[in-house]
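Down below are the structures I want you to see.
Any read-out appearing in this document is the output of simple, stated calculations on the displayed coordinates, not a laboratory observation. What you see is a predicted model, and the numbers here were worked out from it, not measured in a lab. Cβ atoms are built from the backbone, for glycine too; each structure is taken alone.
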Structure 1
Amino acid sequence: MKVDHNSGIPLYIQIESVLRRDIESGKYDDGSYLPREEHLANILGVSRNTVRQGISKLVNDGLLKRTRGKGTVVVNKTITTRLAEWHSFRSEMQDKGIKLKNYFSHTEMVNAPAEVCKILKIDQRQKLLKLERLHGDENNPFVFFVSWFHPRIGITKNEDFSKPLYTILEDKYSVKPCCSEEELDAIEAKEPVSGYLQIEENKPILFRKRVVLDAGDRPIEYNLGYYRSDKFRYSIRFERKS
């Protein structure tokens, strides 16, 4: 770690850039502490106030957090998704500037569990398309989805599921998802989900059940989502009616 004392770029900006690069490259794990300001100042040959200036911008950007009596800690990098702004997962990640990687997609025609058939309001003897997808970023997977689709849609396992799912439903099958009903819970990760998400078994994860409905409130899709809790959080906004 070093700065150029002869550069026209202010030292505190150079310090911010160096620390930002180190954080984003993974040099510091989430939850780890930066070296003390005095230590950084001595290494870089600058004043403690200059170091503090460089760190302050990273605190404001949410990459660092000052903890009273302990020091400056690297903030867990999480993705916040808002329940009031529901749309396709891929579109949501694109809006947040996250390049989504598809680790795998698997499809098969199955007799679905009783819970699924009840929610989709179909006979258990009917075979449904089951879609499993593991998504993440370039570093690691962070969400595993399992979906079942109502047979009236006619969607088959031959689709290119690397494309946005709801775009496929609208453009090819004239099915427009209009709303979703959701349940959120915290559960312990079990195999094979823990293996897919590359986390220890029994580690807490965010679990979401979703029923997607069309304009006539008819079920289209029943979806289970398993999210790494160190990568995701949900926010909910309530508005008071006058």
Structure 2
Amino acid sequence: MDLKNKLCIVKQIIRKKNDRVIRKNFDTEVSFLYQLGWHPQIPGYLAHFEDGESFYLVYEYVEGGSLSKRLPEEESSLLWKEESVIDLLSKVLNVLEFVPKRDVIHRDIRPSNLIVSPESKIYLINFGFIKELVSLQTRTFTATLGYSAPEQSQGFPRFCSDIYALAMVGIQGLTGVPPKKFQVNYETQKIIWHHQANTSPEFTNILDKMTFPDWKERYQSASEVLQDLKKLYSD
């Protein structure tokens, strides 16, 4: 592929000389990126190469800034309104409808992996930890503390683990509280956040279902969440 005159992001993977494990992981990641395909909210994979002691992945450059720079702080007067969080969730859920069809789980949805363009388009980046569905039997834990679902923290991520993480981003916007700071109800294992946000009962219920501790009781697909969010628009 001719990359001349293209703006790109280059990801460097440093390896030890003759490190077969890193080479194998790199080759696996490249095959996953081919498998993932194209989506308008995922920076496109363009190329890969090896040079010296490093491997490189080349991605499409997207203009914008990290969502983490826009999140409110605790007790801030700039907490996000319900409508803003619904808009964010809907945009990212459009991506999460797409990736499971490729048997892919992102496994690290957090504010720094969400890029907001000047036109308020949301991009999901850093698919470096994607795994095929057949790989879910391995107890590999990859995520960010506070955003990861309970089953993922135990090494068994599911498609709905990404839904949990996305909801935690939304709750952080509503409350200004980083997820790792939330207390947990000892009996139900649910996070305690309702008293720190101003949300409608209907939207509160949606976020609660997105973050249900037992993955089997959670929304199982992005489409299910989008359907319930659309009901809020129509009511």
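When distance in nm of label points 7 Å out along Cα→Cβ at positions 123 and 147 is calculated, the result is 2.6; to which of the structures 1, 2 does this value belong?
The value was obtained from structure 1.
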Legend entry - Read-out distance in nm of label points 7 Å out along Cα→Cβ at positions 195 and 211, computed value 1.5, structure in 1, 2: 2
Legend entry - Origin of the derived value 0.98 (Rg/Rh (Cα atoms, Kirkwood Rh); candidates 1, 2): 2
Legend entry - Highest-scoring label, criterion being distance in nm of label points 7 Å out along Cα→Cβ at positions 19 and 227, among 1, 2: 2
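Taking helix-only ellipticity at 222 nm (-39500 (n - 2.57) for each DSSP H run of 4 or more, over all residues; to 500) from the coordinates of each of 1, 2, which one would give -10500?
Clearly, the read-out refers to 2.
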